[in-house]
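Alright, structures below, take your time with them.
Since every read-out is calculated from the coordinates, none of them should be taken as a lab result. Since the model is a prediction, treat every value here as computed from it, not as a measurement. Cβ atoms are built from the backbone, for glycine too; each structure is taken alone.
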Structure 1
Amino acid sequence: MIINPDIRFWWESSLYSYTQVFFSKNKWLGALLVLITFFDWRTGLSGLLAVVLANMLVLMLGFDKRQIAAGSYGFNPLLVGLGMGVFFQPNAAFYVVLAVVVLLTVLLTIGISGVLAKYGLPYLSLPFLLGIWALLLASREFEALGLSERGVYVLNELYASGDIWLVNVYNWFNHSNIPEAILIYLRSLGAIMFQFNALSGLLIAIGLLIYSRIAFSLSILSFLAAYLFYYFIGADIDSLGYSYIGFNFILSSIAVGGFFLVPSKSAYAWALVLVLPMVLLTAAMGSIFALAQLSIYSLPFNVVVLTFLYVLKLRPQPDARPEEVTLQLYSPEKNLYEKLSNSKRYANYKWAAIGLPFFGEWQVSQGHKGAYTHQDAWQEAWDFVIVDAANQQFQNRGDYLEDYYCYNKPVLAAADGVVEEVVDGIEDNPVGDNNPFNNWGNSVVLHHGYQLYSQVSHLKAGSIKVRKGDVVRKGDVLGHCGNSGRSPYPHLHFQIQSTPYVGSKTLKYPLSTYLEKHDDRLAFRFFDYPQQGSLIKAVETDRLLTQAFHFIPGGKMIFEVTEGGRSRQVTWQVNTDIFNNSYIACLESGARAYFVNDGTLHYFTLYKGRRDTLLYYYFLAAYKVLLGYYPELTIREPYPLYLLAPGGWRYLHDFTAPFFRYMEAGYTLRYAERSDDLTAESMTLHSQAELRSWGRVRKSWHFSLFIDKGRFGRFEVQIDKKKLTAVCIKD
C-alpha cells in the first residue's frame, strides 16, 4: 500500500521524535511510548502537541525534511512538553506558554547542534534541559499557570484513564514484594517519559527488549552497577527511588555501549565504568541544583557522554577500541553486524582505488619487506615480472634484455591522476649489471589525490609517453618496462607514496580489484596486498556484464513478478542522494538498495526497507559481482547478519553478539558456463545466500540472474518450496 508522502512525513516525524529518546527509529517502540505518555491524557497530549509544533516550526524555517522526519528536532521539545504536562494544569495560558517554550527549545536545538557539530558531537538532551529549567524558573512569576495535583492524586488519574484494572495493576507493582532494585529500575525507566510509576517502566523495558537485546542488557547492567556502587560508598539509595535520576545511568549505557560505539566487550566495559563518575556528578549536581529548587534531570548523562565522546575524538588512532559507529543505523544490533561484515568486506579499503600498472598476468618477484631492496623506509613496494609455465622469467638463456618476457611491455597508469614527475634518458643495463648512480632509473610519478602518489620505475629509455603536468586516466600507457637504474634484470618496480618525488619513502597502501592465481584457480582480491611469488592479473571486463550492471541515474526498470500463481508489476528507479551515493529504489515499497560500480566491480553496500520485496532478493543475489567472465571463479562475501536472520531467529544471539558469535550469513556467486565467449549474447549467474548457526546451514536462498543482450531478462528466487520469477518487461 502506497501511503501519501505528507501523511508518512507527519506520522514518522512524530513517532521518531519519541524513539529518538532511546536512540532508536523503531516504529513499534515509538507507538508504545506514545501510548505510555497517554496514561495521563493531559501529559500525553501536551507532549504530542509539542512534537507536532516543533516539527512545523523547523519545517517553516526551511531545514532538511529528512532530518525532521527522523525525529532529530522533535525529541527535545517532546520532553519539555511532557514535563510541562506533568507540572501544570491545562488552561489557555498553559497552551500559550507551551508554544513559547517549544519555540525556545527548537531554537536551542538548532543552535546547540550547530556548535557541537563542529566537534562531531551530538546535542543529546541539552536543549531539553535549558528549556525545562527556563520554564520552571519563569513559571514562578506566571500566576496564570496553575500547578498540577495529578502527581498527588495518581490513582484518581489512573482510574480516569484506564478504569479499575489500571489502578489494580499500579497497586500490584508498587505494593508487591518485587525487590527494591527492580522497582527503582522500572520507575527510572518510566521517568524518562515523565511517567513516575513501575508499570510504565515495565512496558518501556518490554519495548526495549523487543527493539534491542543489546540496549536492554546495557540498561540493566548499568543500573545494577550504579545501584551497587551507591551501596558500596554508603550513599542514600532512596534518592534513586524518589528522585528518579536512575535513568541517567540507563541512557548513558545505551548511548555509549550500543549507539555511538560499536557494541563490543570494550564498549560494554566503558559503559559500566562511566557509571562511577556519573554517580559522583549526580550527587554533586543534585546538591547545587537543590539550592535553586530544580531537578538535575539528564544533566549527568549529558556531561559524561559528551565528555567521553569528545575524548575519543582526540585519540591519535581513531580506529582504536572502543570503535565509534561510522554508519548510524539506529539499532545496536545493526551497527554491530554491519561493522562485523564491513570489517571483512573492506578490511584494507581506502578512499582511492589504485589498480595494477600492467595488462595480463605478472608475478610478484619481490613484495613488501622483500629480501633484496625493499627494506626500511622503502619496504612497502612491489617488483613485477612475467613468467612462463616453468616459472622462468626469460626464454633461451636469458642473456639479452629481449629474452625477458616483461621487457618492453606497456606500463599503465594505475589510477586517474596528473603526471607529477618524469625521469627519462637513462640507458637500460645489460643483463646482470646495474646502475648504482641512478637507483630508480627511468620513472614516472603520478598524483592521485591529497598526499597520494604512485611511482613506476626501471622503465625503458625513451619509452615514456607522458610529460609533467599531463592528465592521465586509469589504463593509459605511461611507458614500457625496461632495465634502467639499479636493476640487474628487466622488471617493473611499483610503489605508492605520500610525497611527489622519485624515490620517496613508500606508503603501505593496498591494490584494488585484481585476480590472484593459485594452481590454475583464480581468487578475487579487493583492496589487498599481493604477496611475493603470487601470480596476479587485472580484471578484463565482459561486455554483457558491464552493460547489465550499468545503472544510469533516472533510469527505470519494470518487472512482471510471478509468485504462487499470482502476478504483479514492480518498478525500480535508479537515483543518487545528496551525498552522491547511488541506489535503486522500489517505487511500490519505498525500499532502497545502495550500490557502487567502479567499472570492474558492482557491489551493494546497504539495504533499507522490507525483507519481502523483489529488490531485497536482488540485493542478496547480486551482492558482489565482478564484471568479468571467469567460469572458474567463485566469489564469497559475508552479509550483515540482520539482513538474513529475522529478529526471532537471532534473539538469543543478540545478547551474546558483542562477546562471541555462533551465527553468520554468507554470499556465494558462480558464473555459469556459456557456449561461445566471443559471440554469446546471453549469460547466467547463480548465487546463493546462507544463514549458518554453529557451523550448520539453517536456511538458504538460491538465485539465478539471466542476462540477455546486455540487460536483465529474468530473475529467479528459490526459498525452500517458494519460487519467485521476475521478467524485465521494460528498462
Structure 2
Amino acid sequence: MALPTHISAPSANSTSRVPVYALVGNPNCGKSTLFNALTGLKQKVGNYPGVTVEKKVGTTYSQHGQPITVIDLPGAYSLAARSPDEAVTRDVLLGRRSDTAQPDRILCIVDATNLERNLYLVHQILDLGRPVILVLNMMDLAAQAGLRLRLNRLEHELGIPVIACEAANGKGIIELRLAMSRTDLPLSRHAWNVPAPIASAVTELQASLIAHDRKAPLIARAEALLLLTDQDSVRVAGSTPLDPRTAEILRGWEKRWEGEGTDWAGTLVNSRYEAIGRLAAEVVLPSATTGPTTSDRIDAVVTHPVWGWLVLGLVMLLLFLSIFTLAEYPMNWIDGRVAALANWVKAGMAPGDLRDLITDGAIAGVGGVLIFLPQILILFFFIGLLESTGYMARAAFIMDRLMSRVGLNGKSFIPLLSSYACAIPGIMATRTIEDPKDRLVTILVAPLMSCSARLPVYLLMIAALVPGDRVPLLTKVGIMLLMYALGTVGAFGFAWLFKRTLLKGAPPLMIMELPPYRLPLFRDVALHMVERAGLFLRRAGTVILGISIVLWFLAAYPKAPADATPTQQLAQSFAGRAGHLLEPVIRPLGFDWQIGIGLITSFAAREVFVSTMGVVFNAESSDNDTKPLRQAMLAARWPDGRMLFTPLTCITLMIFYVFAMQCMSTIAVVKRETNGWKWPVFQTVYMTGTAWVLSLIVYQAGRGLGF
C-alpha cells in the first residue's frame, strides 16, 4: 500500500531517544491483541499513580532492530472522558500526566467491521497534530461480513498511513512495524471544518490556552474543542482547573449562545459526525451479503431468554468441574515436592529453631498456598477464554434483566464476574460505569463474589468436612457452587439494599456493544495467565512467606517450659495469646483460638488462612515427618475432647469467608477508587458484621438441630 506522498519535518524522536507510541482505540477493537502481537512477553504491567487504571508498557523493534516503546492506553470512545480510564487516555495524549511522557506518535486501532463508529475517536486524535498511523484491524471479519473497504481512499482523505491488519492471525504486523520504523511520518491534519458559529470561540479559547498554559497550538485547539463539546466531563475527570481568563471566555460564549438559542455542543458533535459519515460513504462499499451473520445465529441461542441461561449455567458448571479434575495431578505433584523438600531439610539439619523456621514456617506456609496454583490458573484461563471469544459481553446482556431488579444494569455484571478471579481487577473494571452511584454500589459489593483467594480456604474445608481420604467429585462441585451462589446472592441483595437506601437512584439503561465472536486467542489467554501467575507467586514469595515466618516466630515464642506439650507451647505464645483474646468473640461461631489466629492473619490475604493452619498445626506436630494438614485439622480437639473441625464448623467457616472482608489489598484499592477512607471502612464493617451474624445463625441453628 502506498504511503502518503506529502512529508512533514521529522518528529523529534528518531535518534535522541527511544520513540514512544500510544496505542489507542475503542473497546473491543482488538487493541490488546495487537499490543501482545507487537510486544510479546516484553511487557510491564502496573497502575497509573493515583488511579487504579492498568498501565501496560511494552517494547517492540523496528525493521533495523531498534527498540520502540508502546503504551497500551485504556479503551475509549471519545476524548471527552466520562470515566477514569477514558480520562487517563485523554490526559496521556494531551501530555497532562507527570508520570507518563506525552507519546511521540499514536497508533489508532479501529474495528474494520464498524469503521464509521470508530472514526469519531480517530477524528479527535487527528486534531492533536501528532504523527498517527491508522490500523484497520479485523479485516478478516469485515471480509466475512461482505464489507469492502477502499483503503487508498481513506489514506488519501486522512493524510496518514493506513495499515490493514488481522492481529489475531498475525497478518499485517510486519507492515505495521515498517510504518512504525519511519522517521518521516507526516503530522496529522484536521479531518473536518469547525462550524462557523463555533469557530471564533475555538480560536479565542485556543489563544487563551496558549498564552496562559503555554500549550502547543494544536494541543490548545484540541482542548478548546473538548471544552466546548463536553466541558463537565473534562473538568470532573481530574484535569487541572481552568485558567480564570479561559473560564471567563468560555462563560461569555456560553451566555451568548444561550441567548441565541445555539446548541454549541450538539453543533460540534453533529458536524464531526457529518464529516465522518461523508468519509465512510466514500470508503465503505455496501455489503453484498444479506441475512443473519454467524454471530447473529449464535446470539439467537446464547442470548435467548431460556437457552441463554442454560448456556451460562453449563459454562459455569464446566468451569468448576475443570477446577477439580484437571488440577488434581499438578496439585498432587506440587504437594509431593513440598513434602519432599521439607523432609530433605529435616534430614540434613540438626533439630532446632532454625530448622523448624525453615520447615514449619517458610516451607509449610508457602507450600500450603502454592499447591492451589493450578486451580487458580484454570480459573483465570476460563475468564480469559470468555473475554477472548466475546462471550463475556453476552453474559452481561443475559444478566441485565436480573441486575435491573437490584438497581444496576448489565455493565455492573462484568466487574462482578471479574471479581470471581480477584476483587481488585473487578473493582478496577468499574471505571467503565458512567453513573457514580452505580459504580460505588458495584465497588461495595464486588468483594462478595468468591475470588480465587477463597478457593484454598473452601477446598481445605471441603476436604476436612467429608469423611474418608477422597472427597467425591460431585460433592466438591456441589459445595463449591453453593459457596459461589451464596456470595452472588449476597452481592445482589446488598446492591438492592444500597440502591434503595444509601445510594438511591433509578437503574440506568444499558447500552453495550456486543463484539463479534472470535476463535479464542490462546496466546493472549496464556499471557494473561502468566501475568496473574507471576502476581500470585510474588505474593507467595513475599507477603505469604513473610507472614508465615512472622507467624512461626509468634507461635514459637516466648518459649514454654521444657516439659510443656506442643499445645501448651502454642497456647502461651504470642500468637496463642492473640487467638485467646479473640476467642470470646468467635466461640459462638464454633471457632477456637487456633482458628482465631488464622482469622487474624488472613486479613493480609484470605489464602493466608491455609498457610496459617499449616504453621499452627505443624507447631503441634511432635514427629519428624510433615503431617498432612487435613489430618492435623481432623485431629484437633476442644479442651473437653470434642472434635474442632466438625462438618458444621467447616460449613460455618466457609460462610464466614464468603462474606468477611479479609483482604488488605482490596481495602487499599477501594480507598484509592473512592478517594477516602469512608467507604472502605463502611465496606469492612458491613461485610465482616454480616459474616459474623450469618455464621452465628448457621452454627447455632445447626447445633440446635443436632449437627
Structure 3
Amino acid sequence: MQTEYADVIVDITKESLDHSFQYSVPAELAGSVQEGTAVRIPFGRGTRVTDGYVVGLGSKPKIDPERIRPILAVIPGKISIEGSLIRLAAWMKSTYGSTMNQALKTTLPVREKENPETVVTVVLLPEEPAARSLLEEYRNRHHTAKARLIELLLARPGHEAGRPELRAAGITADTVARLEKEGVVLRDARTSRRDPPELAEAGPEEDSAALTPAQKDACEGILREWSGQDRPCLLHGITGSGKTLLYIELTRQMLEQGRQVIILIPEISLSWQTVRRIRSVFGDRIAVLHSRMSRGERYDQYERIARGEAQIAIGPRSALFTPFASLGLIIIDEEHDTAYRSGQTPRYDTRETAITRGRIEGAHVLMGSATPSTDSYYRCRTGDYALFTLPDRYGGAQLPHTRIADMREEMRAGNRSILSRALQDSLRSCLDSGNQAILFLNRRGYTGFVSCRSCGHVIKCPHCDVSLTMHSNGQMICHYCGYRTGQVRVCPSCGSPYIGGFRAGTQKVEQEIGSIFPDARILRMDADSTRSKESYSRILRSFAAHEADILIGTQMVVKGHDFPDVTLSGVLAADLSLFASDYRAAERTYQLLVQAVGRAGRGSRGGEAIIQTYHPEHYSIRAAAAQDYNSFFEEEITGREMMRYPPAEQMLAIHGSAADGQRLETAMLYIRQFLLRARRSERTELIGPAPEAVAKIQDAWKSVLYVKERDEKEVLRLRGLLEKYVEINSGFREIYLQYDLNV
C-alpha cells in the first residue's frame, strides 16, 4: 500500500501558515485524515507533542522519507471552526485555482494583536461640599493650577474629565499627579472598544415591524425547506418589499437556537442603513467587518466574536469567513451584485463559497434580491435552489410610475443637455413640492464602447454579441475573441457623424443641474467623494436628514437605500452598461435600472422614475421599466443558451499578466494549443486569447482566454492539467495566471 503524506500547519494565527510540515499518515488513520482534520503530531526535538491541522495530502515525500515522522492521532470530537475553514480553503483551491496558502489566507486571515485603546479619566473623590471647601483653600493659598482642576471637575457631569478636557483647560499631568497623591482625585484608566462608525452611530434597540401575510408565508416556507431538503433559498422580493424584515425574523430564530448568523452586503456604502436596522433589533450582539476599518477596530470586532459577545456579523464578502463556531445561517443580501466576486486569487464566487461553507458546517443559506442573478434563478428552475417571492411593497406603497425618455428624440428636437425635457420637468415639480430626487449616472461599462447619438447604433463584434472597445491606438477590439477593426467615424447605420463614446461624469452632471436649478441643494456620491472612511455614512446621513434635495451618484446610490422622501428617480445614460464588452451586459443593465427605479416612492407620497436611453426597444430596458423580471429572464436565458454562456454552460476565464507583452502573447497561444490537445471533445470551445478590456495596468500587459464546456468537472480537469503544464515549463515563470469560473 502506497504511503500517504499530509502537510500540517501548527499555528494558524500567524504568518507561519506559509510554512507547513510534512508527516506520514499511518495505515490505521488513512481513512480519517483529510484536509481540515485536527491531528496530534510530534514537533521539534525531543518528545514534544503538539496539535495541528492538515492542509494538504499527497503521495510524494518532500524530503527524505526516513526523516518524515508519522501523525500520532486524529483529535476526536466535532471538527473545529479552524478545521472547517481549512476544508473550505481546500475546496476553494480546487474550484477556483490557487495555491493552498492563498486560499488559507482568504479563509483564515492573520489577525495581528493590537494593543487595547485606553481612556484615562480624572475623577473627583470628595463629595461636593468638601470639594468646594478644598477649592477655597487652594484659592487662598494661591494654588492656581489645583484650583482650576477642582473647578473643572465640579462643573463636569459625574465630576470627571478626560484628557481632551484637561488639555483644553491647560491642566498638566503634574497637577493631576499632585492632587492624586493628596487623595483628592483618582486617575481611572478604562479599556475603550474601538467601534467602526456604523456601530458607533447606530440607534437604540427597538422591536422590528410586524410581518405582512406575504412575508409570513415566505418565512414559513423557508423554514419548511430548511427542515426538509434544506436547499439554498432565493428570496425574490421587489424593491421595497421588506426583505430585511424577513432577514431579521430568521436571524432571531437562529439566535434562539444558540446559532450564529452572517449577513453579507455587497458594498460598504450599504452598511450604514443595514447596520442601523439590524442593530435596532439586536442591539450590541452584532459585529461589523469591512476593509475600511482600522486594524484596531477590526481586532476589537474579532475579539468580541471570540468572547461570544457578538452572534451576528455584517459586512461585505470577506465577512463570510467570520470564525463563528456554531454558524446557523448565511444571508446574502443583493445576491446578484458583482461585488460578491473576488478580484484576487482565489477569484471566488461568494454565493457558491457560502453554500459550500453551509454544507460543511450544517448552516442554512438565504439569498435575497429584487433582481436575482440569472445564474440563481436558473438554478431555481432546475430545482437546485428553492424560490420564494414577495410580489408587493411593504405597507401598501406602490412601485413608481416609470417612463422611458428616448434620447434620440431629444437630439432631433435640439436638446443637447444631459437631462431630457421630461426629467427636467419632473425635477422641477419634485423640488417645488419639497421632495427629494436621486439621479443615477450609469458609468458601468463606459470605458470605450462606441455608439451613435443620432440613431443609437452600437459597434459590436460580429462573432460574440458584445460591443467592441475603443483603444488609444485607434483599434476597436473584442475582448472575448480578439476581433479587431479600425476606428469608426461615421455611423454605418444612419451615416451620422455623431458617433463616439460617452464622456460625462458626475461632476459635469452636478454642474449642469446646478445651472438649471440654482436653488437646489445637491450632494454627489461617487469614487471621488467617498475616499475617506466615514464619507459614505456622512453623505447618506445628510441626505436622510433632508439637508440636500438631489443626490447624484454612480452605482452606490441605487443599492438598498431607503429614503421615504425620495419621489423621483432619474437614470442618466442607461445604455452605458447595456453595451459593455461583457456577455452579462443586459443582465447588469436590467439590475441597475430596477434598483435605480426602486429608490423612488417608498414612502406615502408615491413616486416617479425616468429612464433615459438611446435604445428604448431593448428587452432589458422595457422589462426594467415594467419591473417584469420573468419576461427579462426568458429573453436573457434564451440568448445565453444560444451563445453557450453561463449558466447554460460552464465558462473558465484564464487571465494572463506579464511585463513583456510579446512574451505574454506567446504564452497564451501555447496555453491555447495545450488545451486543444488536452480537450476530450471538439464541443469544448476555446475563445481567444485577446487583450483584456484594460490591456495594460502598471506596466503589466493583460490577456484572457476562455474555455466553454457543458460539464464543470471537465472544465476543472482541464484547468488542473494546465496548472501542471505551467508548473513544469520554465517559459511561464514570468507569466502570472489567474482563473475565473463562470465570471
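Remarks
- If distance in nm of label points 7 Å out along Cα→Cβ at positions 101 and 541 is computed and equals 3.0, the structure in 1, 2, 3: 2
- Here distance in nm of label points 7 Å out along Cα→Cβ at positions 277 and 461 is compared for structures 1, 2, 3. The highest value is that of 1.
- Computing Rg and Dmax of the Cα atoms in Å, for residues 37-180 alone across structures 1, 2, 3 gives 31.0, 88 for structure 3.
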